[in-house]
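The following blocks contain the structures, represented as structure tokens.
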Structure P
Amino acid sequence: MTLTQRHCVAGGQPLNPGEFAALLANASAASWTERAGALEKTFVFADFYRVMAFVNALAWIAHRENHHPDLALGYDRVTVRFGTHDAGGVTLNDFICAAHADALLTDTQ
């Protein structure tokens, strides 16, 4: 089962270094980086309209999964950061939502 076929579950545990490395090596997560205990990626778009379309679609996913990212956005870019504060680190839920965010690209560009 791919990450985009999965859904978040409550109470995720932080991944151990081996699990984290294996998931990060996955093709769907390879473009994300670990930064200060979270997964982070900057998406670049042609204009603000496409930025907002992506953000709104990502908000719907975050609401559905009950797993919400930190976002920083500008005219042509969005930095998305998934980390599980309650667990104190990156969980499987973060990778699942990162994969869902990547899957939106075919709909927004």
Structure Q
Amino acid sequence: MFDESAFVARYGGEEFGILLPRANQYEAIKMAEAIRQQVQQRAIIHQASDVFKCVTISVGIMTVVPSEHIQLISIVHGADQALYEAKRTGRNRISAYSHHKEADSNV
């Protein structure tokens, strides 16, 4: 699923980050959806949840075109905003944010 340039790390208690240096936004969304579906298909019971009976994941995606003007914190912030948009709009879904020199856009 991941190529050799991918990097996966825990980021916070229940959050994980996946860096995909060779992926565009379409590829990142496709990969995130595959992961989301695999988690859902496992049907792991989540007794403490009032939202879903089983464990699900919400995914925030941030894509950027590399540039010396983009700060790491803005990439993390964009991914975090996208994650909370996915949670706010119903959970068990993907939200993407893209930062390009020309314009910002939400997907």
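Details
- Structures P, Q, by distance in nm of label points 7 Å out along Cα→Cβ at positions 16 and 80: label with the highest value: P
- Identity of the structure behind 9.4 (criterion: mean count of other Cβ atoms within 10 Å over residues 8-15, calculated), options P, Q: Q
- Which entry (P, Q) yields the derived value 39 for relative contact order in percent (Cα under 8 Å, 6 or more apart): P
- Computed over structures P, Q, distance in nm of label points 7 Å out along Cα→Cβ at positions 24 and 96 reaches its largest value in P.
- Which of P, Q leads on distance in nm of label points 7 Å out along Cα→Cβ at positions 56 and 88, largest value: P
- At a computed -0.30, -0.36, -1.51 (log10 I(q)/I(0) by the Debye sum over Cα atoms at q = 0.10, 0.11, 0.24 Å⁻¹), which of P, Q: Q
Each value in this text was obtained by applying a stated rule to the coordinates, not by laboratory testing. Because the structure is a prediction, the values reported are computed rather than measured. Cβ atoms are built from the backbone, for glycine too; each structure is taken alone.
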